[in-house]
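These are the structures in question, set out in turn.
Derivation of every value follows stated rules applied to the coordinates shown; laboratory data play no part. Values in this document were obtained by computation on a predicted structure and should not be read as measured data. Cβ atoms are built from the backbone, for glycine too; each structure is taken alone.
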Structure 1
Amino acid sequence: MNHHDLPKELGTLSVDPTGDVIAGGYGTWRLVYTAGRFGMDDDSTLKICWRFASDWGQPQASNPHGENYFTCTTTGPARVEASYQFKGHVRPWFHGILVRVFDGDLAPGDQIILTLGERSGGSPGQRAPTAISKRSEFRAFVDCCGTRQYLSLAEAATLRIVSGPAAKLVLTAPSQAVAGEPFRVHVRLEDEWGNPASGHRGAVVVSGASSSPSTRSLGEKDGGVGWLEGVKLDKPGTCWLHAREERLGLTAMSNPIVCQAAPSGLKPFWGDPHGQSEEAMGLGSVSDYFRFGRDVIALDFGSNQGNDFDVDAEGWKKIRAAAREMNEPGRFVTFLGYEWSGNVAGGGDHNVLYRGDDGPLLHSGHWCVEADGVAPAGKDEGNDRYPIDELYRDFAGREDVMLIPHVGGRHGNFDYHDPRLERLVEIYSSWGLFEWFLEDALRRGLKVGFVGASDDHKGRPGSSPPGAGVFGVRGGLTCVLASEKTREALWDALKARRCYATSGARIVMEFDADGHAMGEEFASAQPRFRCRAIGTAPLERLELRRNRHVIHVVEPLTLTAPTSRFVRVAWSGLRNKARYARQVWDGHVQVRHGRIVSAK
């Protein structure tokens, strides 16, 4: 038998029912493994796995009344036991149920049945993933002979995850406009998990512009999103537009628009420089990843950043092709790149961005890259660069390459730093807000700018709602101040550090020192700083820092008398550099001479 035919001999995996699954909904699914030519020996094992980014509710077999309860049975003359394991298999198949066959064996044709969301004991069922997906896979890995060597079946069992009903309206506008000149705005209906409500049909009315209210109808082909053209503002100033969905009564306010009397030399462009797709650890294709950012979130630019040790030659070919084909100056700009993913001791996570259509994939390692169907490949192929100073040497003198350290599975290590290549640091993503990373860079005196990103793994760059998995917050964004929406102009602005990070809100930030723009270097005895910030909600605090030290603070909310009975309570101080660093924030509030009416 040919080695490449072996997966076809290992058995089959099916799922029932196969109909569309509502994101975040509850249901019952039967996963059936049918033993192949070899059967399954006594003390052999089967793993049924799904991708790391697919946040199915965590299956459990101990509480029949609880959610995500599952059972495991077999039709053969043996017993089976099963348990859920996180990181029970190799990347990206980190989630899985391990089934052990014992007290007997299975013959070809015998079956193992997993019932996810078994409801006879009162369970509400199994919770489905919260992110839409054209192809949500269950993949089986079998150890037929009890060796603990696992081989993948030839075919996966798949489901399609679709959005639920519309629960939120989002209105996105350009951050800058010129009085009397038309521009367009973007409307989006989202379900409760932040997916575009693709099944929605209805009309959205946008008001607040100088013209009469405009209506955008959303039909079957719109997927819950659409552009409204020809919007105008008649005079300079700061403006917010408003939108209302007629049938459901959902409302939204846009991000702030600064309307100018005449065009300015620099314009704000919003993008997400960091996320990944199925070519590495994520969900969905790289082309769909870019389309989502452009069409659903109305981004101006984006980059796909797969972990280098996950991306093989074919995956890199697809990423390069998508970055080239989706780049459309004036509409949407892409940057080719990948994530150099060395251990912290060797430099830690760094995004690699190229200015052009091509560039080498220089690995930190080959841990998950296959060769002849076997992973890891265990060979260098001449393109490994570890530790990161080897990457620095490779890129020395090049102006068309940029490295951005960040915090993800690993965190960037500032013991390594090349000031020509590393002009920016990522301080926010769906992994969290990393002020300690910012402070570490400033403490060392690094002259860097800051960017925000999603590090999205679910095919939703520019948005990346946290869902129910390991990602704790909504993804961030980067605003770049550039002359035009082209690779060249955006690249020059990023290299000049003429950019800023946000936690996903399109906040307007204008800043200069003695007339010098954000990111510039100059010398002055007593510089005068000018800052203007316009938020999507009331701004709590602005800090001016010299390295790590706060030298001036403005708290806008304290400058005027309170206009609300609401009080914001916040805790701070916890920091964790470890992987999956979500924290429990417990605290106590005591009120004297008053009472708490409600909390939310």
Structure 2
Amino acid sequence: MRYLKLGLLPENAESLLNFIPKNKIRSKSMVFRDLLYSICAMAFLFSAQQTNTQAADNVVAFPAQILNSEPVFYWQMDSAKNGKVPSTGSSTGFSASTVGGATIEAGPRQPSYPDFSTSNLAVRFESGKQYLKVDDQKGDSPLKFKNGDELTIEAWVRPDNNIPKSYAYIVGKGRLNNPAFHANNQNYSFRLDSRNGSANLSFLFFDQGMLKGGTVADAGHRWTSKAAVPLDSEWHHVAMSYRFGDPKSIQGYIDGKPTAGTWDLAGETTEPPMVDDDDVWIGASMGGSNGFKGSLDEVAIYRRIVEPEVFAERYHHKAVDYLQQLVEETVKNAPEDRVVIAIHERAGESRSWKVRPTESPEIWNRDAFAITRIPRKYNERGIITDRQGPLLVHLYSKVTLPSGPQEIILRSLNSARLYVDGKLLQETPFMGLNSSAHGTMHKLIEPEHGELSCPPAHTERRFTFESDGKPHVFSMMTIAGHGSLPLTVGELTLAVGQPEQGYSLLGPERKWNFTDPDWIAFVQEERRQWEATNRQSRDESSAAEREYWAQRHANDRAWLNTQEQPVIPEVTGNEIVHPIDRFIVSALLEAGHEPTP
């Protein structure tokens, strides 16, 4: 049944019949046998196809894995509607409400995650002010855990690779800065400890000594796993289980594998935890701080210890080369009359090429394979806002070069790659990140044939490309941004030519010579184009804001027209024209003061 669910069987009768041996028919019995075989095969296929259809709709495939484990609460983001995510666990009436503009985006999906459908959804948090809130009931409720109660929490997580160095809450009850409850009323919490740049599992609760004047140090009990969730922009499964009052029962899991850990703060305890009617938050804590910057899916809570073998079957991942997919798609769609610049935000990796390009990048058209700046991004009020790094900056076009050997020069600040017709030809290294002021100076690359001067800290690759005189798709890309470093591209260029005849920036027309004077002209033209792009982007982003204020001003003018108009005083001096100036000058004269000219 697993192969049916994963969609590994043929999807239609025609493809299945292709597996039937096409032997020569020698008898009526063989005709009947082959016909019966075909009918049975098609019937079997129909059943498989029905199963696959259900899996594609996310009705059977993955939800069943969790539902069969009988969770008390299960928030599946596919079911989000009107700002609420219902719980499909055994306890009903505990929907999670979205707060602060948390958004829905693509979750783990096939083919990378074969147990999910191709349309699976997840919730995305950009900051700690975004989270899901589950209201608890007064008195006894399945959300509360006391001594002797067993707790298991699981979720699928995709933290941003530049996740803030703090505690990123996956789910937690209490400690929400709710003035109606004790400040440290953490009944339980499951988090990622990213303080040291990794993402270790973290479990925290406070015992009831807090009610007797206890402190975080003597009443807080924190367990941290030794293993960490990879910060690689991929989806990962995490889980933990614990029996309150039994500190030895703690167990964490990352991608189905158990991980050991250690207790700190007040260490191990058999004391009962804090229990009250405070709410459960998914994705944040403490009034909106300690937010989970990234995406969450399939959050479930159990009132039992889920067996390790169950979690061992949760995580199935098929590695996909998303970058190669992007390049191959570019080969099909590259234009011949312009160079396309596509910027993918949140590309994942910033120090390797295991990136995951976003599906809908921003796109612009230019005339050459060169870029020195990133266009601005604006919010709905027309204010400049940050792009979410790291960025994958991708330039591509279909270009025809003259027949014969052509020397190509690739230059970049950070690592860059050049593909031709989907095949990787050259790559420059990643820039050094040593921030010490005592390092060696960058060596300047001297121009060999009068070409453009190479900027400091840039690297270049020169190689010969044997052109057949036919069009080929050139695809150049770089990664911009790492941690707190700015999202800059330096001078990313791709030039072509020959030493005797000179070089030019690659493009459909090759209108820019690869020389210092032409480069200055190119940068000036690029600035003009980006400024025009920025103005248009700002106007489009702030259209609703400008319309709002235009209507406000129109309403104010209409109201003023209904009011009695004041008499504008007459004052001497032809230069005093504006009505406000006349009121001011008149008031000064009445007070016996001579206005300053």
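Annotations for the structure displayed:
- Looking across 1, 2, the calculation of helix-only ellipticity at 222 nm (-39500 (n - 2.57) for each DSSP H run of 4 or more, over all residues; to 500) that yields -2000 traces back to 1.
- Given 44, 30, 24 for semi-axes √(5λ) of the Cα gyration tensor in Å, calculated: source structure among 1, 2: 1
- The maximum of mean count of other Cβ atoms within 10 Å over residues 497-504 over structures 1, 2, that is, the highest value, falls on 1.
- Of the structures 1, 2, the one that 2.6 was derived from, the read-out being distance in nm of label points 7 Å out along Cα→Cβ at positions 305 and 329: 1
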